[in-house]
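In what follows, structures are represented as structure tokens.
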Structure 1
């Protein structure tokens with residue numbers, strides 16, 4: 001049994017809509033060496049099937065079971081509460097995926113939880129106010145992820161965490177984050193590996209020190225920062241967590257795991 005390699009997607013495996021050159025060979029080499037791969041993402045605008053199709057369209061072969069998203073984490077978390085009634089402030093495809101296994105309700109239907117994901121194409125003030133009132137009435141506020149911003153078409157854009165922050169501030173609550181950098185997200189992702197690896201046999205690899213690296217360090221696992229994606233925008237920020245290893249890109253991973 002090899003190690004578990006938890007690979008961030010955007011900025012690490014692919015960038016600007018294309019695979020990082022050699023990423024497909026690197027993943028194949030890791031599999032050949034016996035390592036379990038889990039592709040993780042904070043993407044909260046697409047359903048899992050769409051993400052798998054997108055990656056395969058780029059030339060990356062993967063099993064759907066190797067992908068773990070905040071929507072998967074939300075399903076795991078909320079399935080443990082059999083009476084959960086969830087108001088979902090997110091895209092239609094995310095609502096549909098959650099609705100396949102959870103009771104998804106409107107904001108005025110006494111939700112027990114308000115779940116916030118990507119709202120770039122669906123948010124308006126009435127929707128935000130309705131979610132706020134539900135949280136104020138006692139619904140638990142959940143964030144599919146808590147990123148402040150992300151790169152959209154190569155340009156910075158406000159991320160889900162910035163919308164969640166408005167609800168937190170207004171209702172005077174703290175949201176539970178289900179995606180990165182929550183160590184619970186990593187725990188749930190690793191729970192899909194059989195047998196589940198210990199920290200010494202787990203590697204988190206990503207381009208974002210505030211998300212990928214912070215999550216790995218909190219969980220006490222190996223961390224690898226790649227110099228692609230967000231790397232250059234965070235390189236001079238001494239306040240951000242520092243990874244155990246820094247490599248040029250994902251193609252360096254097979255050799256790193258051999259020589260460590």
Structure 2
């Protein structure tokens with residue numbers, strides 16, 4: 001992996017030149033998007049990070065129109081230069097991090113069914129688009145994402161290292177909180193796409209911690225229920241500037257694990 005050129009992913013056969021077929025969406029798809037959008041958007045003006053609120057305006061998502069990746073890519077080209085890469089669903093770690101290291105955010109194109117409005121085991125396009133894509137307009141955020149992915153590629157053959165880095169990704173990109181003007185706001189996509197977790201994450205029920213690289217790397221996460229702890233950054237610049245510490249602590253923990261064996 002380390003000997004491959006940076007842009008190796010663009011010729012990877014696993015992508016199969018996948019594209020969004022917008023004409024294939026049916027009435028139920030538009031209705032599902034509308035319900036999910038309208039149900040969650042009302043919660044976000046007081047709950048979401050300013051970067052997200054600005055981003056969703058920049059991306060121009062609305063309740064009556066499923067996200068159009070061609071339009072999203074045009075808008076991102078004028079902000080951070082990132083683009084959306086269609087993937088079939090969950091993909092291998094090397095491809096996932098390889099795409100993001102090349103400023104390509106992975107997204108599926110399928111939407112959940114009406115009977116799946118409240119719970120999905122695998123993220124669908126509503127999560128990928130509504131929750132993630134507005135944040136791709138924020139430069140320090142995407143710089144962090146790109147370089148975190150580069151770090152993952154350096155350790156892609158070490159399952160323990162990838163597990164550790166997935167904790168960073170989970171407690172920031174998916175379930176991160178930020179302090180803005182003295183108030184805690186949401187920027188993590190896993191929260192932004194969930195009306196229930198939006199309310200829960202900002203309540204007094206879960207524990208809230210200041211952003212702490214070492215603590216996060218030592219904290220497993222849950223995939224099947226709300227988190228019992230969340231980490232709060234002070235700025236997106238803080239995320240980006242924490243990358244050297246992430247690399248340092250990661251290598252220490254990987255070395256410790258190797259010495260055990």
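Of structures 1, 2, which gives 3.2 when distance in nm of label points 7 Å out along Cα→Cβ at positions 174 and 222 is computed from the coordinates?
The read-out comes from structure 1.
Among the shown structures 1, 2, from which was the value -12000 of helix-only ellipticity at 222 nm (-39500 (n - 2.57) for each DSSP H run of 4 or more, over all residues; to 500) calculated? Write down the numbers at each step before the final one.
Details: 1: -9500; 2: -12000.
Structure 2 accounts for this read-out.
Give the label, chosen from 1, 2, of the structure having the highest value of mean count of other Cβ atoms within 10 Å over residues 38-45. List each step's numbers first, then the result.
Values: 1: 24.0; 2: 14.2.
Once mean count of other Cβ atoms within 10 Å over residues 38-45 is worked out for each structure, 1 has the highest.
If semi-axes √(5λ) of the Cα gyration tensor in Å is calculated from each of 1, 2, which structure is the one that comes out at 28, 23, 17?
2
Just checking, which of 1, 2 has the largest value of mean count of other Cβ atoms within 10 Å over residues 102-109?
2
On distance in nm of label points 7 Å out along Cα→Cβ at positions 118 and 246, which of the structures labelled 1, 2 is highest? Before the final figure, lay out each step's value.
Numbers: 1: 3.0; 2: 3.5.
Top value of distance in nm of label points 7 Å out along Cα→Cβ at positions 118 and 246, among 1, 2, belongs to structure 2.
Work out the source of 1.9 here, i.e. which of 1, 2 gives that when distance in nm of label points 7 Å out along Cα→Cβ at positions 126 and 190 is computed.
2
Where a number appears in this text, it was derived from the coordinates with a stated rule and is not lab data. The model shown is predicted, which means the values in this text are computed figures rather than measured ones. Cβ atoms are built from the backbone, for glycine too; each structure is taken alone.
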